[in-house]
Structure 1
Amino acid sequence: MKTVSLKIDDSIFGETEKILSRINKPRNRYINEALEYYNRVQRKQMLEKKLKEESKLVKADSMSVLKDFEEIDYVD
């Protein structure tokens, strides 16, 4: 486990302390869970951005293929 020193805004620290006193959870555990949650959110946002970028890259080709299929005269 790593030790980290950080500066927290007074208002965030105060609110956190109030919450911790009500939920009876150690500050260290609370911060670890918060970071784990935030990391999941960030990974999801990065994946979403990557998928959007890749979708833009293949959009023109996809539209071209779709047009080709629409022009096919299907015979029964």
Structure 2
Amino acid sequence: MSEQTPESVWITRGMGLRLRAAREAKGFSQSQLAQLTGSSLTQIEHYERGEHAMAMERLFDLARLLEIPAADLFDA
């Protein structure tokens, strides 16, 4: 596994913040989002805290469920 660069840490954290905002705007709990995506509550928590990077497939699944363009998760 490669080390994270400062830029990748910044991107991962930003994506997590935008994921949380989109989830809350949609009215989903972390548990509901986990269930809808087939992932664990812990994984959603890690995504939102920026502790784990999302695989592209998961990013697109989350965006689809939250009814937002996937690019919105990248915006600064």
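Nothing in this text is a laboratory measurement; each read-out follows from the coordinates by a stated rule. Everything quoted here is computed from the prediction, not taken from an experiment. Cβ atoms are built from the backbone, for glycine too; each structure is taken alone.
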Rg/Rh (Cα atoms, Kirkwood Rh) from the coordinates reads 0.94; which among 1, 2: 2
Winner on distance in nm of label points 7 Å out along Cα→Cβ at positions 31 and 55 once structures 1, 2 are ranked, highest first: 1
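With mean count of other Cβ atoms within 10 Å over residues 39-46 derived from the coordinates and found to be 9.9, which of 1, 2 does the value describe? Intermediate results must be reported in sequence, preceding the final value.
On the way: 1: 9.9; 2: 16.4.
It traces back to 1.
Quick one: helix-only ellipticity at 222 nm (-39500 (n - 2.57) for each DSSP H run of 4 or more, over all residues; to 500) came out at -28000 when computed from one of 1, 2, so which one is it? Please list the in-between numbers first.
Numbers: 1: -28000; 2: -20000.
So the calculation was done on 1.
Taking FRET efficiency 1/(1 + (r/R0)^6) of positions 7 and 47 (r between Cβ atoms, R0 = 25 Å, to 0.05) as the criterion, which structure among 1, 2 has the greatest value?
Numbers: 1: 0.25; 2: 0.85.
Largest one: structure 2.
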